[in-house]
Structure P
Amino acid sequence: MTRLFKLRNTIQPYPWGSRTAIADLLGKPSPSGHPEAELWMGAHPKASSQVWFQGRWQSLHDLIRKDPLPLVGQTVLDLCGPQLPFLFKVLAVEQPLSIQAHPSKELAIEGFARENTEGIALSAPHRNYRDDQHKPECVCAITPFQALCGFRKPQDIFGLLGPVWPADQRGDLDGLKNSSGNGALRSFFVNLMTLEKNRRVDLVQEVVAASKAIVKKHIVYRWIVTLNDAFPEDVGVLSPALLHLIELQPGQALFLPAGRPHAYLQGVAIELMANSDNVLRGGLTSKHIDTAELLRVLDFSPSPLQVLEPQAAGALELIYTSQADEFQLSVLNPQIDHIFDSGRRPLTPEVLLCIEGQVNFQWEGNAKGLEVHKGESVFVPAEVNRYAIHGQATLYRAGVNAKRIGI
């Protein structure tokens, strides 16, 4: 299949989504009639993109399953079998997402098999593992993007919670004061998540009330109050004191490995991840929370927040460092007088999304090319060994991590 395909993609209407961001990107009526949270570009069976092939729209997931070699290439087949190894998204966050973490590959394989054996339907709301894949991810801000990511140091958590923590429960908190490892942090978090419900609700109410009194002293207290407005008495409202709070500026990114707790609070971003839908939630949600499974998955290591700045790879491309084999994110900026040439590509698939401008993709054996406008996306099969982009635009490109897998 030595040609490029435009994609027809699914919009996920989750209630935390925006009524304007994705609609504006796609040139649709704005505001939309309901929240639009995620635009999925890829071949995940839950919501595969479609391509126009043999005179009709067909699922990219199904086409890859039927004839994988020309679409994903031998390298990807060896890496992860007959599937697209990554899932590409636009996130439009109007309301905070749940506190969550994703499993390692080993835990995903074990959990998926276990829930299958238990007879839990893939669509069941209490299912934790919907596939057997891990889900490292990279999120890159298009607008200012606020997020929580990774545990703070125990002493920092103590310093933030100390002024608002109930005096009669100081014993739970004091263990963090002089701790430098993750043992005290794990113990504190396990105790918090496993408190009897009425005690947990009372605790959250007292912390929120105390935060309101000092809301101007630190942004953490403002977010505790804001999250409680959206999710009253949910233990997740304490997360701004437990996790790093950050606002990414456009072009900045985060890489999230397995087990790292995180939540996205507000803004629009590109998200690229391994091709999985496995999520373990810990709060700020009405969805299923499996505390025991979450605690198995979580990485309690306090870690400094590492913001990714893209690195130049030639005059027209910026690349974000990825620790995952399955994906690599980059930004292409072809100009009217500077054509982007992919050069001789490894035989692996790509997806490109245009977020600004208009371009024409050209490749060997195609005289007309493929016109792509703002909001449109393109699938590049593995067997297309080279393409050029004419015009002026900003495009995000998802591909496999060629350097890590040695191609």
Structure Q
Amino acid sequence: MPGLFSEFALKDVRLRNRVAVSPMTQYSCGPDGVVTDWHLVHLGARAIGGAGLVVVEQAAVSPEGRMTNGCLGLWNDEQAEALARIARFIRSTGAVPGIQLGHSGRKGSISRPWEGYSQLPTDHPDAWEPIGPSPTPFGGRFPRGARAMTQADIDTVQAQFAAAARRALNAGFDWVELHYAHGFLGASFFSPIANQRTDAYGGSPENRARFLLETFDAVRSVWPERLPLTARIGALDFHPDSHTLEDSIDLVRALGDRGLDLIDISMGMNTEEATVPFAERGFMLPAAGRIRRETGVPTAASWNLADPAHADQVIGEGLIDLLMIGRPMLANPHWPYYAAMLLGENAPLDLMPEQYRYFLAKAQGVPHASGFAGAMQHNAPPR
């Protein structure tokens, strides 16, 4: 059976293990959307920590596709050139460099989380007009609705996704994920809570999936067949008025027919009125397991999967193929090394770079060693 530290091959890409650093927005660019030294250190540290795949945070395909004016972009070549440095460094550590492409939709033009994470007033100098499938407001901290997209807007955004994918390829990324979750543009088209359209992009589940499928096709046409093209979907909104898991299964089947290589299962987050079981360990696993089983598409999942023994078990049982891990990686950039030690892997030091390996080996197995290895052997796994 596969385990957390078995290799995972997808197309021409081979991951050294099943641990992926989930894309985590840092809100740390300037208004130009160009990555900074912060991103190099943040992502580089997690690549050094032993992950098989490191996915750069959502890169907006246009200025209006950002959440905040501190979000990363990939709508011009200057941004791509800066990202190339990060892709090169991730690869140099033995990890595979990936990037997530997305558009914020009606959740755009907001302040950073530590500044309130709410919609900016229309007269704010950093504000812009968000767009979405319908004018329906998100609610709560996002009281303004978005401008309903015209067909021309839809065509433009889909072309922007394709252009961003070309830049990602030229920057040296081997893995692309399209962000169709978390209340952003793709998720809002798919959810009947957000999508009130009466044209070919609204109404039935098939119509609500149309924008996602066409956008995928646009990227598929420019992304090489030899490299993985994946997507993150909001499989559930945990709200009775939104789409069903059966709708999501049909969406994944349709994406698979178009050449999707892996599906990353998360939440829709299309309403603040959702009742999400955040306290439950691995609460997205039932949906992920069913989607994998019924579609045959390789599957990844995240959310409350930081216990290495549990993560290893669900991969061995075939619920998921790849573990997407976020906040535990913020707390411990060397989580893969730590997990390998707890699971009794024969050579956890193989996950570490030469610059660390010699010194950590001296502490390995010493009950009260002051080094990192000894300290981590006596810590319980984080949740």
Structure R
Amino acid sequence: MAGPLAGIRVADFGRYIAGPYCSALLGDFGADVIRVEKRDGREDRTLIPLAENDDGTPREGAMFLQMNRNKRSLTLDPATEKGREVVRRLIANSDIVVANLPGETLKSLGLDYASVSAINPRAVLAVVSAFGLEGPYANRVGFDGVAQAMSGSAYFSGTEEQPVRAATPWVDFGTASLMAMGVFAALRARDQTGRGQLVEGALLRTALTYFSTMLIEETVLAPGRVPTLNRGQTSGPSDIYRTKDGWITVAVNGDPLFRRVAKLMGAPEWLEDPRFASDKARGDNGEILSARISEWCATRTRDEAVAAFEAARVPCGPVYKMRETISDPHVNGGDFFTNVDFPGLPTAPIATTPVKLHNTPGEIRRRPPTLGEHNDEVLKELGYSSAEIAALVKDGTV
């Protein structure tokens, strides 16, 4: 089945996650995505390598496989005039151009909006940077962890003595997902106006948005909250608790759930205690609630504790190690992953399109490309003859 973006071409100049995952999502829904990278490969191709070459150098890595399904590969040196001509032809024949680079780098490569729109006024340019294209930090470089730190999230996730960066690059993935939404909207606008536009995302903007409720409260009320690790501060009980053989997490918001917890804990007195009369009060006094639940959990196995909370219809789950996650029967029994074979690597489970369209679903139709796998194919589509392609290869352009 052709996806809703069938017939849309994407030129992907992205690196790492924010740009490449945006274009991967577009590819899942049918777009023809061409990944453009250096002749020796981008630095993200071998990050978290899954195997080695015979000479001990790293092979393709887990990040590359996840971010680059449903793409074709074109290698290119855009610093040469012939390379720039390939870029111009690619832009002229694309509906979307994706790049996660600082503003000054975009201009030097001819990937800023003025340059792209001059070549193709209908093109949508999707740009991701660390801090945005304007402001005093516009030309700074940064990764997910920098945005986590500067948004306040890393501080609030740990303790006052030790801030904690989330291991999951949620800022990158969040930015990529928001960018894909923006591209869909820009394509719809193009249907109405006939013109493309600049779609801009920034890691810091995403992080500030996702952490905004705490920033709003601090601005308006200035409570000066300090971190409490896993214990929630705006409702309760919400925490991670140790059991006899592992850990569980419990998340409670609202009076109905709190009444269920009080019954499960055998603590009817909580319902008459003014310290627990509201979400705010329970958040303010969450340490007391967590202490009682910790005692309760310490006498039970992880499975027993989870089963009891589930029976009470209270949100709860086991804290898994990674091997447990990929062995979970619900994870394995659902359509969360697609097994992908890549030349020379073990079969890898690639997370499928995270949002399900039930009539026109996203799908992984094509494994990630080997380096330069589609050079001839793509260049011929751009109008190059076989002799011209051979000359580009000979002089190192591709």
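When Cα extents along the principal axes in Å is computed for each of P, Q, R, the one that comes out at 84, 47, 44 is R.
If you line up P, Q, R by Rg/Rh (Cα atoms, Kirkwood Rh), for residues 45-236 alone, the top spot, with the largest value, goes to P.
Only the coordinates and a few stated rules stand behind these numbers; no lab work does. Nothing here was measured: the structure is a model prediction, and the numbers come from that model.
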